[in-house]
Every structure is written in C-alpha cells, then in structure tokens.
Structure I
Amino acid sequence: MLSASSDPTGLHYAYRASLVGSAHLFELTEQGLSWRIAGRTGLWPYTDIATVRLSYRPVSMQARRFRADIGKIDGGRLAILSTSWQTAALMAPQDKDYRDFIIELHARMAKAGSQAVLTGGLGPRVYAAAIVCVVLLAIAMSGLLLRSIVSGEWAGALFLVGFAALFAWQVGGFIARNRPLTYTFADLPKALLP
C-alpha cells in the first residue's frame, strides 16, 4: 500500500511478507529510506545504499511478483516485494504502488548522488546454472519425445509436447526476465518492474 505521509516529502509503501508477521513498512523521506520490520526500525541515507537488485520472483500464489533487494554499505539488507498476503489463499499484487515506490527510490538516490551498484535479474552464476538445468531438461525431454514417437506412444508424445509448452511458458518467462544486467538511475529495466 502506497500513500503520502504527513511529511510532504515522504512516500510510504507497505506489504505483508507472511500471514502471521507484521507488515513491512518503508518510507522515502528527505533524510533517506526509513523502514520498520518486525519491531526493528532504521533510516538509511540514500548515499549509504550500496546495492539495489531488481528481480522477477513468481510464486505459486502469485505469478506476477517482483522483488527489490537493497544493500547498505555496512552490510545491512532489505527486501521489498510487490505482493502482500491478504488471506491464507490470497496474495494480492500491489503493482502500481510498488512500481511508483521503486522509481521514486531510484530518483531520490540519483538526486543524492548515490554511487550504488544497480543490477537486475539473477546473479551470473545462478543464471548460468539455471540455463544448464534447462538445457539438460530439454535434452532429456527430446529423448523421451523421440522414444515415444518411435514406439508409437502417441498419448505420451502429446503429453510431453503439452508439458514442454507449459514449461517453456512458465520457466522461459522467468529465465528471460531474470537475465543478469546492470542498469542506470535513468534507465530502469522495464521487465523487472510490474
């Protein structure tokens, strides 16, 4: 949930990371990024933010879920998610509020002269491992498909084609959006924002 604060320069964003925990609250103020998570609070000046990593992280309850991992110079780390738990069966998207908050965070960091490293997607090693797994799975599925066609098992071949299409749609989107990249304050990656 995004809202204006009593401070005319402040901007709020909140989400529930789980059903049982309290909401994670964030505010962009003149002084920096203010946060309150599980009874802990802090204020990070925009110039103390060392890293920002944007990524696409779907889960079973919400296929359109985005994440921003923010790191501080001294090693602190915050995660901001684009979805919020509503009930045991409902995770609500907060696309516009999340997008507005992340864009404004980047704008304020740029205005403050931040030297943060801005990255997107998965880390290069994790991404390479994911590509290797997808290729190995594609080879295995191709072998099974060939075998089912040769043996005349048309139902099995049809099942494999359907499964491959679903897999390509689900995993292909995840892999395509989470390609490792670096970006600038002026050019945020559209694929990693709702």
Structure II
Amino acid sequence: MIAFLSGKIKNKGSGYIILEINNIGYKVFVSQIFFSNLDIGQLIDLYTYQHIREDAMDLYGLKTMEELKFFELLLSVSGIGPKSALGVLSIADVRDIKNSIVAGDSALLIKVSGIGRKIAERVVLELREKISKTNFIEGKINNTVNASGDEIDALLALGYSIIQARQALSAVDSKIKESGERIRQALRNLGR
C-alpha cells in the first residue's frame, strides 16, 4: 500500500498530476482546489489513498493527513467512490464540509458531480454523528454559521464559483441571520 509520496511534478493532466520520484512517474488524482495551486516542476508531499479494482489501480493524493482521514470517512458511505470523495474535497475545505454535514445541510454535497440528493442525505445521516464526536474529542467545535443552499445558489447564479461563494459567506458576520442580508454582505466581500 502506497501511503505517502514526495517528489517533483513532471506534468499535469485533467484532474491528475504525474509525480516523478527516482525517475518513476506516478499518476495521482488530486482535488480541483489542490490541482489549481500546483505547478510543473514544483516539489510536493502527498498523503495517498491507493484504490485497487479488478481493472485499475489508482492513486489519490491529498495535501494533509486530515484530508486523507476525511476522504477515507467519505468512502465508508455506500454510493461514494474515490472520484466522488475527491469531488467533495474540490468544493470547499474539509472544515467547511464537516461543518455543513454536522449542521445537517446536504446542499453543499449535491453540488458534486455524481452525488444526488439521496446520496448527499445518506452522507449527512451516516457521518453527522461520527464527525461531531471526532470534532468534540479533537476540540475542533466550530460555531460558525453555515451558508444555506439558497445563499450559495444565489451566488452561483451570479457567476461565482462554489469556492468563492463559500468563502464569501463564511466571512459574513455570524450575527447576521437574514438570508438576503447575508447575500448582500457576501457580495460586498466578493467585490473587495
């Protein structure tokens, strides 16, 4: 089992990188957020998940151990495969996704290609308690107000990406509860 790789990015493809280590190239699939921050020739360290099937042996690269643990937690849910789990990690950072699941909000997960409403609700149902317990034990309880699906949809309709929408809404003052005002504040944040 390959658990960690450290090397130089030799090339980039659609959603994957070729990582050169001792003159051997490893094809490693990475999240879109991570992919957009990588350059050819860059030296990187990756925690990896090796997925073996009858017809393929794929590597999935994750930036941190926390991402790897969450990736594996997502895989424990029936209907979520490695590509879908990587898609989840491509829409927001792990902390925001966990907060969304703990809050019982499946709207963020529905944005992932290949995850419909039923699977998103299953993820929330199966992982909500596990994440709550883990965050409590690790002292990572976060009291931030999560963006509702309607707020994110409004910003998406205006042409912003899911990542931009989540970041702008997370920067809105937690005292503001009214959805319309939260969207206005998020737009101000995006305009800066």
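For the reader, a short list of remarks on this structure follows.
- In this comparison of I, II, the computed figure 13.0 for mean projected area of the Cα convex hull in nm² is attributed to I.
- With relative contact order in percent (Cα under 8 Å, 6 or more apart) computed over the structures I, II, the top value is the one for I, the highest of the group.
- Distance in nm of label points 7 Å out along Cα→Cβ at positions 109 and 125 derived as 1.0 - corresponding label from I, II: II
Rule-based calculations on the coordinates, nothing more; no lab input. As the structure is a computational prediction, the values presented were derived from the model and not from experiment. Cβ atoms are built from the backbone, for glycine too; each structure is taken alone.
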